[in-house]
Structure 1
């Protein structure tokens, strides 16, 4: 890092950063944060309307940014997007996997179709994007992968179908990628959000009283926002974390450390 321009503290200027799920929520916050850091950003998503909004915001920050419609659960779609992005911006230096779906349901009645639909996006899609964009990284001998999991990947969340299982898989996928690709100069890490307001969770917070009840169980007494997650992702994507790989950063305001606070202890409250 010696001699690095202090205005490019993260070392992301000019890097090609690909963000899946870039059409909204955490993905959009990440894409815009990369652009502000001087990166060349490619946002991919199957939500064309969301991509259009992201693209408009990206163009306010520079011209070296593209968006590409993509179904991350399809190898053909990801391959086509990767080729388009490489032609427009150059080979990928950073991949951030944020695309995700949530389909509630108890495991006793969950259909195989619903199970597979969640795993296809939340886990298989992460694998496909890592594999396909990772080829460009391997050719360069360097790269950074950051995958968005969830605290639900380490703490089972009932009535959420395959969601917790898929997010647990993301954590192990990242560790295996770090193991296998480290010798090629490629790092892989995870960011696991806690309670965050995104388009996927907005309906929870629209229910009267839910926001207040959720804030009450978070030590910092606030609900996270997409930018809170984006800031952690940028650190892991950047050279400032150049010796961090196979790890996980939990961004939840301390929520998962609240377990013992739920145990009654007369005289200690």
Structure 2
């Protein structure tokens, strides 16, 4: 496995001190405590989905999810593009990623195989430069599996043919390397009542549970569900389907209202794991 060229520019944290503490000792202690919510599964994790809000809001669910994971050493990190910048399917082309806990190596070999698999994957750093969705999950990955290497991918395209093709290519990568996992970064419904969010998110998660990517995409579109990571999750489910997965476990569903007490305007959070068949 080749990790990133040390001459390439590293991706420095952009939301440390906002979404999570920038103090390394405090961050490690907080993440370790949150991971205690989960019990590590014996089966290798094929896919995990975790929320990416500030730790005070979604940290419990992220901790439960990553504490339950049995993550591989090569992790394809799939996230949404909140900034609208960069390539529609952007594969990070720079150096390693840093958090207050240290450096997370980019797996150059796995990355280059994706880029060689077709022009749909574009080498790009712009989509990742100010995007928080993947960065927020890295401290959990660093503590849960210190040996992890990453391939960060930002997905913004709504083209279903493109989603199907990149999902199939990722599925091939997962099949080829049994020591690989996908981690999807996604929150669920945004800024509606807790009751409405739970109803809509339960519908979306029913398709996740049965590993039905088209069902998820259709349900989100037809019901105006504001799940920000639906595109990367659709790709992740297509990849898992290609490997033979048929079921996901919904570990937890909650919302920001559980923390703030305001149930009129919430963001929904879910933790999901798909075991490798």
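Out of 1, 2, which has the highest value for FRET efficiency 1/(1 + (r/R0)^6) of positions 33 and 121 (r between Cβ atoms, R0 = 25 Å, to 0.05)?
The maximum falls on structure 1.
Name the one structure among 1, 2 that Cα extents along the principal axes in Å of 61, 46, 38 was derived from.
The read-out comes from structure 1.
Between structures 1, 2, where is mean count of other Cβ atoms within 10 Å over residues 161-168 highest?
Going through 1, 2 one by one, mean count of other Cβ atoms within 10 Å over residues 161-168 is largest in 1.
Comparing relative contact order in percent (Cα under 8 Å, 6 or more apart) across 1, 2, which is largest?
Evaluating relative contact order in percent (Cα under 8 Å, 6 or more apart) on every structure, the highest lands on 2.
Each reported figure results from applying straightforward, stated rules to the coordinates on display, with no laboratory input. What you see is a predicted model; the values in this text were computed from it and never measured. Cβ atoms are built from the backbone, for glycine too; each structure is taken alone.
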